[in-house]
Each structure stands twice: as C-alpha cells, then as structure tokens.
Structure 1
Amino acid sequence: MIAGIGNIYANEILFLSKIHPQRRGDTLKNSEMVRLFKTIPLILTGAIKHFGTTYTAYRTVEGEPGDNQNFLKVYQKAGERCSRCRNLIQKRVLNSRSTFYCPKCQK
C-alpha cells in the first residue's frame, strides 16, 4: 500500500506509463491503468536500489547521497531531449508543482 507518491517519482511514473500529467484519473482506459500500476513499483524499486534521489540535503543512514537523480528520464530535464523520441522535455506548473513531461510520448 502507498499513502502517496512524491513529485519526482510521479513525473517518472507518468513518463514511463506514457500518460500526460494533465490527464484526470477518471479518463484513463483500463489498459492505461494497468500500465500505470505496473510502472509504480518499477520506478519506486529503482529509486530504492539507487538509495533515493538527492538534489539537496537527502542522505542515506550512512550519510551518503542517493544517486537515483542520475537515472531520471524527465524530472528537471526541461529543454533536454527525450530519451525515447528525442523531442524536447517540457516543464509546466500544475497545482503549484513543477511537472516535467514529453509532449510527444505522453499524449
């Protein structure tokens, strides 16, 4: 069970699931929901494997920074090329949160 998913991981999950960040949950087709639910543990397991995403002060219990930021596909990548289609990653603010996505891959 998950209580919530942070902004970084939400961006990455939606990218891998090929779902646009402005899509409402009640508009998702069953196949999209299945893809989304399969993607969540993949992204979170990867983040755990890499000891979290460190941009500022996060440290492991040993005091080391995580390195998951080196594996992110869209978060903080505005203006860079999409790893899938080579289109430019876009940034948009939704509900006061920065959202990063590929407008071609995430329709």
Structure 2
Amino acid sequence: MASLLIDPYVGLDAALQKRLLAYATDLAVKSLGCDPVRFIRGYHCCRVTRNLQMLGAFGHLTRVKNKPAFATWIPMAADMLGRHLKRIEDLELPGVYAIARQIADLRS
C-alpha cells in the first residue's frame, strides 16, 4: 500500500493518501482485528523503506544506467523522505537519519 500511495509516477495528493490510508486502516481493523495505531505505524515505516528504495533506484538509473531523466525525481524523493522520517522520529534509526541529512546537505 505504501508503494502505491507514495509512488511519484501516480502522484496522489496528500489528502487522497490520507483518505486511502484511513480506508485501509478501517478494513484492516474490521477484517483482521488489527490495532489501528500499529497498522498506521507500520504503514509509516513501510513508507520510509519504499522511499529509500526509490532514491536508490533513481540514483542507480541516473549514474549506473546513464539515464539522466531519472535525476529529476531525486529532489522530490529526498523531500518526501524528510517528511516521512518526521512521522517515525521516535524510532532509533541513526543510519537512515544520517542518509537523510547527507541528501539534504547535498541539496543545500
């Protein structure tokens, strides 16, 4: 679900992402008996993981595969990573936060 909701090619706005997450959460609670807080927390963690994968893919395609068009997606993915990390600030992820800082430093 995180892959679809944050996919840069799909381009869902934040309000629609929020509504779809609420819908999925409601279904998970009703159908599977999930704890809604844990479900949403898991979604936020998956979002960061997917975001890191996107950055890696865009970098690989740009630098290794020599497809410079993918470089245009890197700033958006970097900004997105910063926003996504703020939702899980209480987790101890020093390596991930270091990567985000390095990306931000490169862009400034």
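Since every read-out is calculated from the coordinates, none of them should be taken as a lab result. Quick caveat: nothing in here was measured; it's all calculated off a predicted structure. Cβ atoms are built from the backbone, for glycine too; each structure is taken alone.
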Looking at structures 1, 2, which one was distance in nm of label points 7 Å out along Cα→Cβ at positions 15 and 95 calculated from, given that it came out as 4.0? 2
From which structure (1, 2) was helix-only ellipticity at 222 nm (-39500 (n - 2.57) for each DSSP H run of 4 or more, over all residues; to 500) calculated, if the value obtained is -9500? 1
If relative contact order in percent (Cα under 8 Å, 6 or more apart) is computed and equals 23, the structure in 1, 2: 2
With distance in nm of label points 7 Å out along Cα→Cβ at positions 39 and 79 computed for every candidate in 1, 2, 3.1 is reproduced by structure 2
Quick one: log10 I(q)/I(0) by the Debye sum over Cα atoms at q = 0.11, 0.14, 0.20 Å⁻¹ came out at -0.39, -0.61, -1.08 when computed from one of 1, 2, so which one is it? 2
